1. Tell me which structure, out of P, Q, gives 34 once relative contact order in percent (Cα under 8 Å, 6 or more apart) is calculated.
2. To which of P, Q does the computed value 0.94 (Rg/Rh (Cα atoms, Kirkwood Rh)) belong?
3. Given that helix-only ellipticity at 222 nm (-39500 (n - 2.57) for each DSSP H run of 4 or more, over all residues; to 500), derived from a single structure, equals -11500, which label among P, Q identifies that structure?
4. Starting from the value 0.95: which structure in P, Q was FRET efficiency 1/(1 + (r/R0)^6) of positions 21 and 125 (r between Cβ atoms, R0 = 30 Å, to 0.05) calculated from?
5. Taking distance in nm of label points 7 Å out along Cα→Cβ at positions 117 and 181 as the quantity of interest, name the structure among P, Q where it is greatest.
Structure P
Amino acid sequence: MSITENLKNVLSEIEKSAPKNEKIILVAVTKNHGVEEMREAIDCGILNVGENRIQEATEKFQLLDRKVTRHLIGHLQTNKAKQAVKLFDLIQSVDSEHLAEAIDKAANSANKIQDILIQVNLAKEDSKSGVYEEDLQNLIETVDTLKNLRLCGLMMIAPNYSDVEKCRPLFRRMREIFDNIRVNRQDFDFLSMGMTHDYKIAVEEGANVVRIGTAIFGVRDYSKF
């Protein structure tokens, strides 16, 4: 199927899964997909794109003649914070005090307030980045001291279980954590969780941002970038 048809199917599934009147932000993950595919998705109504790597994003954004909100969803090294601040509207993958401080410094130099999410590693997977739940409050307190950062919510990547239902308790717990923090904060609006294999369950359990690539663009060609 075409990108247009795929996108219609994804939006339909999101609408069926979402609680009534809940607005879900769809971030089209364009990692390893070309600029022409990005343009097609944007022309079909995509307002948000997500990239994983600084170098790939730099090359593509230079050619992308479309207005779109740009999300960094991959792990960010501190030495690339300056580039990330220049490229992205929202950095979803802040996972340490050291990285938060580096982004704040870069944003200060750029005279920018950088929107961020904190990535939480709820399942404590060694293969994934993210702060553990018990360390989350300390990181939030550090971010609150940094004048050029605006904390807008949380992000999580669930384990890639063969039985996707195993993700449900994790998504549910993340929504509880999000709601507890949100009570006393302004601008704390985004809970980003759910990808192609598990986004329907994530939305059912309270995600309001989903990051979907393969279901929109098809299987990635890793030889491209």
Structure Q
Amino acid sequence: MSNAPLDDSGRTLVNLVRTTHPWTAADNAAGFVLRYLAPMRRILIQSLGSPAEADEALRKLLSHLVTAGFGKHRRGRLRDFLIKGIRSAAMNRISAMPGADAGAGAQQTSLDELTSDSKIWLAYWREGLLERAWRSLERQEHATPEMPFYSVLHCATAKPQSTPAMLVVQIASEFNLTLDEQAVQSTLITARGLFAQVLADEVAETLEAPSEDDVKEEIAILGLGKAFSGITVASNE
């Protein structure tokens, strides 16, 4: 893995639309959606009140995607497409539950949260994208352990007030890595740029034919702007 590119002031550069694989171009709908199983399952558990019921709803939703794919709904934002499917799957599970009619009123409040702009769905979606970005950085470090970007950024994020000297100790304690202060500082700059780039890629892939403005808007809606603080956006225009 190469270092992140820098601008003239030494800040890292991020290309917001580097990816060429938006969700609308995915050949395998069910396989692509599996990436986002965690936020989908979380909101279904909240809506259905049971991990077992949530898993059954997910199983049927994924089975439908295996059979029908994205179909005519292959447009817009992936999170909008998914929440519609999640709502439908939740309603089907509720209707199949014993005493469904009696409990319909109690379930309605939860189902009302299954909309594309609900705070809880946006929060779960944001956390899901962040987790995917972290796991990507971790996998890259496992492949190239001589470049410990995940370890350094993880410690710096967990304790943002730490000085480079403090991070040296924390990284050694948590990851058994020996780095000096200069190495920590330079690694941290690159790691932040790499994380921002991976996150931008994650966001772009959930949009249809994403432009820079589309990605910027989605980053703002999801509250992901902090990850891009101190990062220069490279324009494709």
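1. On the way: P: 22; Q: 34.
Going through each structure in turn, the value belongs to Q.
2. Computed on structure P.
3. On the way: P: -11500; Q: -20500.
This value belongs to structure P.
4. Attributed to the structure labelled Q.
5. Values: P: 1.1; Q: 5.0.
Going through P, Q one by one, distance in nm of label points 7 Å out along Cα→Cβ at positions 117 and 181 peaks for structure Q.
A short reminder: the numbers here are calculations on the coordinates, not readings from a lab. None of these values were measured; they are calculated from a predicted model. Cβ atoms are built from the backbone, for glycine too; each structure is taken alone.
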